[in-house]
1. Quick check on the output: 17 is relative contact order in percent (Cα under 8 Å, 6 or more apart), derived from one of P, Q, R. Which one produced it?
2. Consider the structures P, Q, R: one of them gives 6, 20, 21, 17, 13, 9, 6, 4, 3, 1, 0 for P(r) over Cα pairs in 10 Å bins from 0, in percent as calculated from the coordinates. Say which.
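Read the figures in this text as sums done on the coordinates, not as results from a lab. The model shown is predicted, which means the values in this text are computed figures rather than measured ones.
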Structure P
Amino acid sequence: MRWHRSGFRCYWRWKSRLGGRPQIETDLRALIRRISIENPLWGAPRIHGELLKLGFDVAQSSVAKYMVKRRGPPSQGWRTFLRNHAPDIAAMDLFVVPTIGFDLLYAFVIVRLGRRHLVWINVTASPTAEWIARQLTEAFPWDETPQYLIRDQDSIYGVAVRRRLEAMGIRERPTARGSPWQIGFTERLIGSIRRECVDHMIVWGEAHLRRILRAYARYYNDVRTHRSLDKDAPVSRSVQRTGTISSRPILGGLHHHYVRI
């Protein structure tokens with residue numbers, strides 16, 4: 001019986017050596033794997049439907065054959081998780097700028113994580129919890145408040161700030177002590193402001209610094225391209241393909257905005 005079964009297998013292997021289902025193209029197999037990797041929640045029927053809409057005549061069983069095999073249930077990665085929640089998160093921080101007379105001014109920034117949008121920037125010589133609470137009220141209209149606000153462990157965020165956040169329906173998320181990487185979005189923003197603006201200027205006073213930073217904020221939001229946004233600005237810029245290229249100086253020519261007219 002064992003010899004007969006072995007011979008039967010050999011017989012059908014020889015008989016079907018030129019038959020069977022033909023393999024699909026290499027590019028199509030790569031596309032199936034790509035769709036399967038990019039969409040871990042999709043099964044073979046969904047991927048098969050997408051391929052039909054893309055003009056590929058392929059069987060659903062072939063799609064299932066070339067999909068990426070996973071050991072556990074499908075789950076989104078950290079990058080997808082953060083991207084889905086970033087529009088509901090904002091972060092705030094303070095940084096110091098010296099004046100021509102070596103006085104220290106404090107600049108306060110708030111950034112939305114979704115599009116790296118610099119929603120608020122202001123300057124004061126003596127920051128207090130009441131002043132920061134007032135900045136929060138002016139920065140967020142009642143219908144545009146974020147769900148979470150990240151801050152560091154600075155003692156300036158006192159009772160007045162916490163009460164204002166609670167009244168606005170915002171949940172604060174303090175970072176751990178000595179962990180600036182946990183508020184990396186504002187740290188990166190402050191670094192850009194220093195490298196691209198205040199490090200190249202002499203500040204005369206509070207009004208002068210406020211005017212400079214607000215001009216930079218307009219440039220940062222409307223003009224400056226970001227690698228994390230696929231080389232787009234926080235306020236998305238349209239692509240201009242026709243017209244003569246013209247440049248407009250920003251911050252006295254420290255930067256320029258190029259447009260077609």
Structure Q
Amino acid sequence: MRSYPKGLAFLLISVGAFSPLAFAQAQKTAKPDPPIPQQDLSGIWGAERGGQPVLHADRVAPMTPAAQAKFDENTAEAKKGLPITKDPAFKCLPAGVPHTYQNGAFVFEIVQTPKRIFLFYESAHNWREIWMDGRQIPKDGDPTWMGYSVGHWDGNDLVVESGNFNDRTWLDPLGHPHSDALHVAERFHRTAYRALQIQFTIDDPKSYTQPWTMKTDFVLRPTWELGESFCVPEDSENFQKVILQPNAK
């Protein structure tokens with residue numbers, strides 16, 4: 001048997017592994033993704049690699065003076081290099097929309113029924129219902145943490161319109177505020193069987209001079225389950241006292 005130097009032997013093995021025959025065999029064994037279901041978003045969705053999802057905004061619209069003052073107050077800690085503790089969700093208040101999608105490295109589940117779609121967020125066990133029966137957002141409805149949501153299908157995309165928010169949540173962990181005039185439009189677009197993108201259009205004339213958008217991506221987690229993740233005020237206070245304050249010093 002001919003012997004080769006170790007480095008050359010490794011090179012030959014590597015070349016063989018990537019030969020046209022080996023590549024063709026790999027193609028035969030690879031399972032293609034199933035087709036994208038029609039008007040079906042059900043399942044548990046989470047950030048890629050199990051991390052925290054990120055809300056991407058190409059550009060935040062200019063703020064009104066009132067909103068700018070709130071933003072400056074919300075980000076005062078961050079400007080000093082300190083952890084942000086002013087986030088209402090940090091105090092166990094509901095995160096609101098779209099902040100609830102980026103309230104820690106948690107997953108969420110979509111459950112579809114003929115007249116309603118439910119979104120269950122593992123983070124603090126927040127949840128929403130989206131009415132699919134053709135109704136409109138009530139005028140002069142009571143202000144709520146998660147808003148009143150109605151939806152419809154645009155092809156295979158789910159379009160959700162939400163209003164009747166209170167002004168006590170943030171739009172994201174960065175401290176962007178909103179008023180009770182907030183209207184959020186969400187478009188759920190399944191780019192592949194295992195991939196979901198949500199685009200948010202923020203329309204709040206009391207806080208921003210024009211509408212602006214954010215988006216975030218998720219992957220399907222078919223083997224995962226929602227865990228118990230209640231937000232307990234005592235635990236939050238202890239985390240701030242034991243972890244955040246000493247590290248800030």
Structure R
Amino acid sequence: MTEGRPIFEGKCAVVTGGASGIGAASAKALADHGAAVAVFDLDGEQAKEVADQLDGGRAYQVDVSDVDAVTDAFAAQDVDFGRLDILVNCAGIGTTNTIMNMPLDDWRRVIDINLSGPFYCLKGALPALRKNGGSVINIASIAGKRISYHGGVNYTASKSGLLGLTRHAAFELAQFDIRVNAICPGPVLTPMVEQVTSEAERAKTAGLMPLGDWVMPHDVADMVVFLAGPGASMCTGSSFDVDGGMLVSNGTSYDAYMAHRQESVRPSAQGDER
């Protein structure tokens with residue numbers, strides 16, 4: 001890289017689910033580092049609002065669960081940009097029903113968007129990615145490594161499956177110099193989350209985080225930039241947790257855990273003190 005030049009200068013990225021939250025933050029971060037960004041989202045108007053804020057950005061209205069729509073969108077992106085170097089699969093949804101109460105349509109819709117969608121987008125991106133190599137980044141979740149406490153079994157299954165897709169695709173596509181990795185965010189404080197939670201609820205969640213606060217969209221976007229860039233040139237088939245330490249927590253508030261441990265190391269509690 002030439003000193004002072006943006007790391008993604010002359011490169012193009014597609015970000016699905018790019019109209020809001022992690023997707024919008026990722027689109028902005030990639031653009032800030034020189035990439036031309038195509039924003040894919042079901043909400044075409046919001047996607048355009050995001051794309052209009054990016055230098056050379058363009059918006060495409062697309063349902064990632066519709067394979068024909070995905071194929072058409074990548075064909076249009078190829079005409080508009082002429083290349084593709086980075087794919088960020090961020091589009092995703094969730095529902096909250098238990099297994100007993102989950103409508104089959106809810107199961108299918110979440111799997112279609114969260115798992116089939118990234119597969120369709122990967123297929124759609126491959127003709128362009130094979131020309132120069134590139135980076136595919138799947139936004140999974142720590143739910144894929146345990147379970148989802150906010151969503152249902154459909155969300156957990158889709159994110160677990162996405163981690164498997166990541167590993168297998170990384171193996172197959174290495175021959176084309178295409179790297180495939182996943183990011184597993186923990187609780188992310190998006191504008192949507194802020195709208196549906198109270199300040200007290202948000203504070204309670206922050207108290208469970210060893211690092212003491214929610215993950216922000218830009219925290220995940222920073223990892224997207226790293227994985228897409230030259231610093232991750234030997235990273236493929238891996239998942240990277242951006243969770244504030246949530247996966248190493250057992251659900252006890254961090255302050256309560258530390259208070260108990262601080263109490264237990266008093267001299268009177270130690271076995272070698274008599």
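1. Details: P: 13; Q: 23; R: 17.
So the calculation was done on R.
2. Details: P: 6, 20, 21, 17, 13, 9, 6, 4, 3, 1, 0; Q: 7, 25, 29, 18, 9, 8, 4, 1, 0; R: 7, 28, 34, 18, 8, 4, 2, 0.
For P(r) over Cα pairs in 10 Å bins from 0, in percent, the value 6, 20, 21, 17, 13, 9, 6, 4, 3, 1, 0 is produced by structure P.
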